[in-house]
Structures are given as structure tokens and as C-alpha cells.
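Read through the structures below before going on.
Each value in this text was obtained by applying a stated rule to the coordinates, not by laboratory testing. Since this is a predicted model, take the numbers as computed values, not measurements. Cβ atoms are built from the backbone, for glycine too; each structure is taken alone.
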Structure 1
Amino acid sequence: MDKTIAKEAILKAKLETGETWDSLGKAINMSPVWLASACLGMNSMPEDKAQAICEILGLNSELVPILSACPHKTWDKAVPTDPLIYRLYEIVGVYGETLKSVIHEKFGDGIMSAIDFSMDVEKEENPKGDRVVITMNGKFLPYKSW
């Protein structure tokens with residue numbers, strides 16, 4: 001069994017049980033964004049968290065070592081056609097260089113870590129239409145000279 005099969009089993013069980021990423025995250029005391037990423041195969045889970053998810057969703061414990069395994073963080077390099085994911089690519093395409101410039105101005109030459117990182121997604125009600133608020137929080141890692 002691999003992460004793709006684990007992902008499919010989790011999504012099926014999640015649908016059948018009516019659980020949400022929020023409810024699952026609260027149940028195991030983890031961020032729902034991180035949990036979704038791990039369940040979708042892009043992060044590894046600590047064994048106790050993997051066991052807890054399997055128990056909550058009624059899944060076979062054979063998934064625990066798969067969910068705990070280090071993932072291959074790869075994705076299709078083609079521009080996605082899913083509208084939501086495409087818009088995120090569009091944001092990086094339009095504002096990526098701007099963000100890089102502002103970050104360098106404020107912090108110096110370096111990057112924002114995607115390892116020492118957290119992300120949160122909130123819904124902001126607005127009379128003009130509800131808003132999606134994505135907060136990304138990554139440690140700044142300066143490039144070193146040698």
C-alpha cells in the first residue's frame with residue numbers, strides 16, 4: 001500500500017463518516033491544514049497521530065506506517081486546471097516577484113521556510129461576498145556566505 005491508496009482510503013472514510021479536516025484536527029490536536037496535507041500524502045505523520053486518524057475513521061492500522069513514512073514531495077509541473085489551485089498559481093505568478101522583493105527588503109537575502117512553517121485558512125464573512133483568508137507563517141532562512 002502506498003500514500004496514494006492511503007489518501008483514497010482516508011477520503012472515502014472521511015466522506016462516509018462526515019468528518020471534516022477541522023473536526024479531525026481538533027480530535028488529534030493538530031492543525032487541520034497540516035492534517036489535510038499529511039492525509040493527502042505531502043507530509044509524514046507521527047505514529048500516534050496516524051494511529052488516532054485510523055481509529056477515528058475506522059481504517060485498518062496497516063495505514064499507520066504508510067502515513068508515517070517520509071513522502072516524495074512531487075507534483076505535476078503543468079499549470080493546474082482546477083480553478084482554485086490555478087488561482088493560487090496565478091497569485092504566485094503575479095505577486096511572487098513582489099513578495100520576494102518585499103521579503104528581501106525586510107529580511108535580507110534568504111527564503112521563507114516551508115519546513116519550519118504553518119498555514120491557516122479562515123472564512124471572513126463580508127457583505128460583498130465571503131473572503132478566504134490564508135495565513136502563511138514561515139521562518140526566515142538567510143543565505144550564508146562562505
Structure 2
Amino acid sequence: MADQDQNPVFQLQRVYLKDLSLEQPNSPQILLEQQQPQVDIQLNMGAEPIAEGVFEVTVTATVTTTVGDRTLFLVEAKQAGIFEIRNVPQDQLQLLVGVACPQTLHPYLRAIVSDVCIRAGFPPILLPEVNFQAMLEAQQAQAQGAPN
């Protein structure tokens with residue numbers, strides 16, 4: 001039975017929307033524009049230990065849509081999850097927290113952003129698929145001061 005206490009554990013405890021905002025600073029006048037809007041999507045991820053072997057992981061999307069130099073709408077959503085991760089080596093822990101957890105949360109974030117756009121009266125914006133492995137490596141390189 002003692003061997004079971006040392007088995008690796010990777011378990012999603014909870015998924016929740018941590019933060020959500022929608023801004024339409026130039027409505028209603030900008031809604032009459034006929035130009036095709038420009039869409040900029042920024043993604044970020046974060047992780048914080050909240051207890052022994054328990055982590056809160058977040059994935060944030062900031063979607064800015066502009067027509068010319070004016071903002072049509074701005075959506076920022078932060079999807080979070082609580083993950084229990086125990087008895088794994090440090091290098092695997094980094095991969096789980098930096099890659100596997102965000103991959104688990106991304107579909108929820110994608111659905112939230114799309115739904116908010118529709119409810120705001122715009123076509124849905126679908127977040128692209130993300131290579132969280134490459135994103136983690138870029139963040140690690142930036143933290144070490146190395147060029148990306």
C-alpha cells in the first residue's frame with residue numbers, strides 16, 4: 001500500500017473562469033463602419049502553487065479588434081484550473097504545468113471568447129490552436145535573458 005502513495009498524480013480538480021471583460025469604447029458609431037476590422041490575439045499563461053502538490057494554472061486571451069485606429073471591441077478572458085500534481089520529477093512537473101495544463105484549459109477559453117463575441121453582436125472569434133511547448137520554451141528563454 002505504501003507504493004500507492006508514491007504513484008504519480010496528475011488530476012484536474014476544478015475549471016473556472018477567473019476574469020472576463022468586454023469593452024466597446026466606440027459603440028454605437030463604429031458599428032456603422034463598413035471596413036474589415038483588424039484582429040490581434042495575445043495569449044499568456046501562468047501558474048502558481050496554491051498548496052503542496054496543488055497548482056492554479058491560467059491561460060489568458062486578449063483579443064483587440066480595430067477599425068482604422070479605433071477599437072471596435074476588446075475581450076480579455078482568463079480561464080483557470082486547479083490541478084493536483086504529485087510525485088513527479090521536476091522536469092516533468094514543468095512540462096505538466098506549462099504544457100499539459102494549458103492544453104486542458106485552452107478549449108474552455110476558446111469557447112468563452114467565441115461566446116462573448118457573439119453575445120456582443122459580432123461574429124465569433126476562434127482562438128487558434130497553440131503550441132504550448134514552444135510557448136513555454138520562449139517564456140523560459142526570456143526569463144533567462146536569451147533571445148527567442
### helix-only ellipticity at 222 nm (-39500 (n - 2.57) for each DSSP H run of 4 or more, over all residues; to 500) from the coordinates reads -15500; which among 1, 2
1
### Source structure (of 1, 2) for distance in nm of label points 7 Å out along Cα→Cβ at positions 85 and 101, computed value 0.5
2
### Summary
relative contact order in percent (Cα under 8 Å, 6 or more apart): greatest across 1, 2 for structure 2
#### Entry: Winner on mean projected area of the Cα convex hull in nm², for residues 37-108 alone once structures 1, 2 are ranked, highest first
1
### Query
If distance in nm of label points 7 Å out along Cα→Cβ at positions 61 and 133 comes out at 4.2 when worked out from the coordinates, which of 1, 2 was used?
1
## Note on the structure
From the coordinates of one of 1, 2, P(r) over Cα pairs in 10 Å bins from 0, in percent came out at 10, 31, 33, 21, 6, 0; that one is structure 1
